[in-house]
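Chemist: What follows is a set of structures for review.
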Structure I
Amino acid sequence: MTSGPDHDVPDTSLNRLAEHLELTFNAADLTLTDQRTAAAFRTAIDIAVTVTAGARAQGLIGEEQQEALAELLVGTKEAVPLI
């Protein structure tokens, strides 16, 4: 397991998210540096985006809410390569 991203990288919100994600996976004895784990994570994010679209289709959330949630979720995948 890794202990998280290299601490010599600039402290940005995306880097902090990457560190949080990796530490969360490490707590489950996993690492996002493993290609299969990272692929599974990205797939789970894609599923979550689909769920937000379903919530919108059912009228549970509006268009702006769905788009904002989807953008946040997709943006989370951008943190994976920083690990």
Structure II
Amino acid sequence: MRNTVAVALMLAATLGLAACDKKSEDKAQEANQHAEQAQQNMTEAQDKVNDAAKENAEAAKAQAESNEAAAKEAAQDAPAAESK
């Protein structure tokens, strides 16, 4: 009789624990949702990198124009200083 009670308790505990555990289908769906979220985050990050690269290119162009204007101004000032 003790064996029967012990087996019944083990079976009840096993079934109880199995009912509380998440199913593998739920875990797979959650994994897919996390993968989609990660993909969205990667896309947003790539967009930010592209924007930063564009801003850097614009800044480099502006710096080059500034350097060119400074060189022209220096070239114009040089003949004026020589004539004095």
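Throughout, read-outs are computed from the coordinates displayed, never taken from laboratory work. Bear in mind that the values here come from a model prediction, so they are computed numbers and not experimental data. Cβ atoms are built from the backbone, for glycine too; each structure is taken alone.
Chemist: Once distance in nm of label points 7 Å out along Cα→Cβ at positions 45 and 61 is calculated for every structure in I, II, which label goes with the largest value?
Modeler: Numbers: I: 1.6; II: 2.9.
Structure II gives the largest value of distance in nm of label points 7 Å out along Cα→Cβ at positions 45 and 61 among I, II.
Chemist: Oh, and also: helix-only ellipticity at 222 nm (-39500 (n - 2.57) for each DSSP H run of 4 or more, over all residues; to 500) was computed and gave -34500; which structure, I, II, did it come from? Don't jump to the answer; show the numbers that get you there.
Modeler: On the way: I: -21500; II: -34500.
The read-out comes from structure II.
Chemist: Here's another thing I want to ask about it. With Kirkwood radius over Cα pairs in Å computed per structure, which member of I, II shows the largest figure?
Modeler: Going through I, II one by one, Kirkwood radius over Cα pairs in Å peaks for structure II.
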